[in-house]
Structure I
Amino acid sequence: MPEKQRYTLPTKAGDQRQLGELTGAACATLVAEIAERHAGPVVLIAPDMQNALRLHDEIRQFTDQMVMNLADWETLPYDSFSPHQEIISSRLSTLYQLPSMQRGVLIVPVNTLIQRVCPHSYLHGHALVMKKGQRLSRDALRAQARAA
């Protein structure tokens with residue numbers, strides 16, 4: 001006997017589904033279930049960054065799908081100081097990976113959702129992505145620097 005699904009996914013463009021009144025880890029388990037069943041990325045809008053971080057940790061417990069946060073700047077528009085370097089790095093990493101995300105969950109605080117972001121072409125042309133232990137070709141590095 002097939003397991004009963006607790007939630008139906010939208011079937012065509014324009015269909016909407018809303019979740020609400022979920023307590024404890026119910027939201028995380030349901031979002032993880034949706035991410036497992038859905039053939040594309042799932043966007044989860046959180047009320048604030050604290051809830052986004054909590055949901056990120058909880059959802060990762062219930063799914064093997066990629067789960068990413070688009071961090072809030074945590075500054076006001078006219079503050080005289082810049083956001084923390086870890087926040088900048090986290091945002092750039094998420095924005096850089098987003099176009100290649102085939103499946104998974106993107107968690108976005110509502111304040112972050114209303115802010116403009118740079119085009120992917122700009123980010124791709126001006127970012128140097130390196131991983132720990134990665135070997136770089138001098139010629140490839142020069143070519144990427146020239147392209148920027």
Structure II
Amino acid sequence: MRDISVIIPAFNEADSIAKVIADIPEVVSEIIVIDNNSTDNTSIAATAAGATVLFEPQKGYGYACLKGINYLSNRSNPPSIVVFMDGDYSDYPEDLHEIVKPITDGEVDFVIGARVKELREDGSMTPQQVFGNWLATFLMKILF
């Protein structure tokens with residue numbers, strides 16, 4: 001299996017972060033929790049559970065994700081697979097094998113997981129987001 005790192009952006013996830021980390025399969029070489037300015041003990045719980053913890057003071061999921069990507073890209077040997085996972089156990093860490101399998105089997109370069117079988121719940125995206133998603137997908141199919 002290729003080198004896999006998991007990035008977990010977290011804001012006030014002290015009650016769940018250790019469970020999430022514990023349930024991540026051992027094939028993962030590093031778990032990085034980005035504490036996104038939490039006011040609870042998220043960092044302490046994540047560190048105690050064995051994760052590398054980084055702090056991102058600028059609030060927002062995107063800023064936390066970028067902090068993790070920058071951390072990994074500045075390493076001399078970055079991982080070949082990066083998985084983003086939520087710290088509140090809304091994702092299922094034990095399913096990580098299934099998520100990365102198409103990549104490790106050489107079928108695809110990129111996987112997006114979904115929590116539900118439908119592509120999205122009604123009202124979860126604005127019409128502009130739906131169009132932007134469609135446009136990005138369309139362009140990727142043409143260009144790649």
Structure III
Amino acid sequence: MTDSLQTVHVALGERSYDIDIGTGLLATLGERLKQRLTPSHAVVITDSNVRVSHADAVVQNLRDAGIRHHLAVIPAGEASKNSESAAGLWNEMLAAGADRKSLVVAVGGGVIGDLAGFIAATFARGLSFVQVPTTLLAQV
């Protein structure tokens with residue numbers, strides 16, 4: 001159960017989406033993803049700084065919800081936002097069995113959000129994308 005929840009609907013026709021805002025949302029992330037997106041697989045992309053503080057909890061929540069998942073960790077920092085990191089993530093996703101119905105979950109700040117969004121948009125003609133921002137800048 002979340003402490004508080006507000007949902008903002010962004011109406012873009014076929015590309016519409018919801019933004020959940022509140023506290024305690026990580027506790028129900030897996031169940032909400034199953035209800036809204038029914039992914040075949042979730043690829044959680046994070047960095048070495050955020051892994052322990054947030055990403056491990058996301059992975060545990062996905063596991064508890066019965067969602068097959070893979071955790072991909074890149075080095076923290078702006079230097080990781082490059083084509084080599086993208087290629088490494090694509091290869092890691094392929095090796096982990098990601099498919100057209102997989103979901104990319106970004107857990108981190110701006111670098112992770114940007115890179116994971118690019119990965120989601122370009123893998124298998126585009127995958128669903130969920131952002132779990134851990135910085136104020138990544139929230140806007």
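Values quoted throughout were computed directly from the atomic coordinates according to the rules given, and no laboratory measurement underlies them. Predicted, not measured: the structure shown is a model, and the values here were computed from it. Cβ atoms are built from the backbone, for glycine too; each structure is taken alone.
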With percent of Cα pairs over 26 Å apart computed for every candidate in I, II, III, 17 is reproduced by structure III
Given 10.2 as the derived value for mean count of other Cβ atoms within 10 Å over residues 14-21, which of the supplied structures I, II, III does it correspond to? III
Comparing mean count of other Cβ atoms within 10 Å over residues 38-45 across I, II, III, which structure shows the greatest value? III
